[in-house]
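Each reported figure results from applying straightforward, stated rules to the coordinates on display, with no laboratory input. Quick caveat, the model's predicted, so the values are computed rather than measured. Cβ atoms are built from the backbone, for glycine too; each structure is taken alone.
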Structure P
C-alpha cells in the first residue's frame, strides 16, 4: 500500500517536498535577508484553498476554514513578533524557528493524507466531520503565513534592536 501511495503521487510532488523542507531548514537558522520574499510566502496558502475546494465542501466548511484562517493569522502575527530581531535597509534579521517547517509540512502532508483517505475510505472522505477537520487544519496552517507577513510589513525599521 505504501508503494502504491508513493508511486501514485504526481512526479512534481517530490520536488515540491524538497523545496518545502529546504525552506523549513533555512527558517530554523537565524538569518538576515530581504524581507520581500516573506510577503509572498502567504501564497502557499493557495495550496490549502485548492485542497479544501477539492473536497467539494458545503458552504459551512468555507466558514470554518475562514475562522481557522483568521485564528492562524493572529497566531502567525504574534509569533513573528517574537522572532524579528531587526528590520533595516530592506533587510530583516530573524531568529531561527521551527514553526515554518511544521506549517510547511502540515500543508504538504494534509494534501497527501486527503488523497489517501479518499482512496482508502471514500465515505470518511465525503463526511462533514472530515471536511471540517481538514478545513480547520488547512486554515490554521495557511493563516500563519499571512499573519507573519503582516507583522513584518507593519514592523518599523529599527537597526539591531529587539522588536516586540
Structure Q
C-alpha cells in the first residue's frame, strides 16, 4: 500500500510556544533554486540582486495557520495557509509597501517563537487577502495595519534551514 503510515507520534515535552517573531517577504518570481528533502529546505537561492525583506512587529501580533483540506469524493488533499500580522503606526512608507504587497504573488518565511523558519507560498505564492488599515477610537487603540496573507498549495509548509536565512536577506549576486 503506497500510503502506509511510517512512524509513531509521541506526546513529547511541553517545550514549545505560539507566535511569530518576524517575517521575510519577497516576490515569488525571485525564487531561483530550492532543494527540499523530507519537508526541510536545505538549499535556496534567489535571482541576481533579489532578496527577502525583513518585516518586524511587536510580540503577540502575528499568527500562522495551516489548514489541511481533504476531499473523499475527489481523492484530493491540499493545504491553505493563513498568516495574520499586525503592524503598528500608519505611515506613508508602510502604505506604499503594502500597495506593492497587494499586487504581487509572494514568498514569505515566518520565524516562529520556537526558532523554526516556515516557507509560505512555495509553489503558487501567497497573496495579500482582505486586510485593514485602522485608527481606533480610543488613544490606546491600534493605529496601524492588520494584514492577512493566504496561500494554497499541494504540500505543507516546509521548514527552511536556519543557516540559509543570512544569505536570503542580502541581495543575491
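Thinking of P, Q, which structure, once distance in nm of label points 7 Å out along Cα→Cβ at positions 42 and 154 is computed, gives back 2.2? Working shown, then result.
Numbers: P: 1.1; Q: 2.2.
Only one of P, Q returns 2.2 for distance in nm of label points 7 Å out along Cα→Cβ at positions 42 and 154, namely Q.
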- Query: Thinking only about relative contact order in percent (Cα under 8 Å, 6 or more apart), which of P, Q has the largest value?
  - Reply: P
- Task: Assign the value 3.0, calculated as distance in nm of label points 7 Å out along Cα→Cβ at positions 98 and 130, to the correct structure from P, Q.
- Result: P
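If FRET efficiency 1/(1 + (r/R0)^6) of positions 90 and 122 (r between Cβ atoms, R0 = 35 Å, to 0.05) is calculated from each of P, Q, which structure is the one that comes out at 0.65?
Values: P: 0.10; Q: 0.65.
The read-out was computed on structure Q.
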- Message: Given a value of 0.7 for distance in nm of label points 7 Å out along Cα→Cβ at positions 26 and 50, calculated from one of P, Q, which structure does it belong to?
- Response: Q
- Message: Taking distance in nm of label points 7 Å out along Cα→Cβ at positions 10 and 146 as the criterion, which structure among P, Q has the greatest value?
- Response: Q
- Item | If distance in nm of label points 7 Å out along Cα→Cβ at positions 114 and 138 is computed and equals 0.3, the structure in P, Q | P
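Using FRET efficiency 1/(1 + (r/R0)^6) of positions 34 and 58 (r between Cβ atoms, R0 = 30 Å, to 0.05), single out the structure from P, Q with the greatest value. Each step should come with its number before you reach the end.
Numbers: P: 0.10; Q: 0.45.
Max of FRET efficiency 1/(1 + (r/R0)^6) of positions 34 and 58 (r between Cβ atoms, R0 = 30 Å, to 0.05): Q.
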- Suppose you compute helix-only ellipticity at 222 nm (-39500 (n - 2.57) for each DSSP H run of 4 or more, over all residues; to 500) for every structure in P, Q: which one lands on -2500? Q
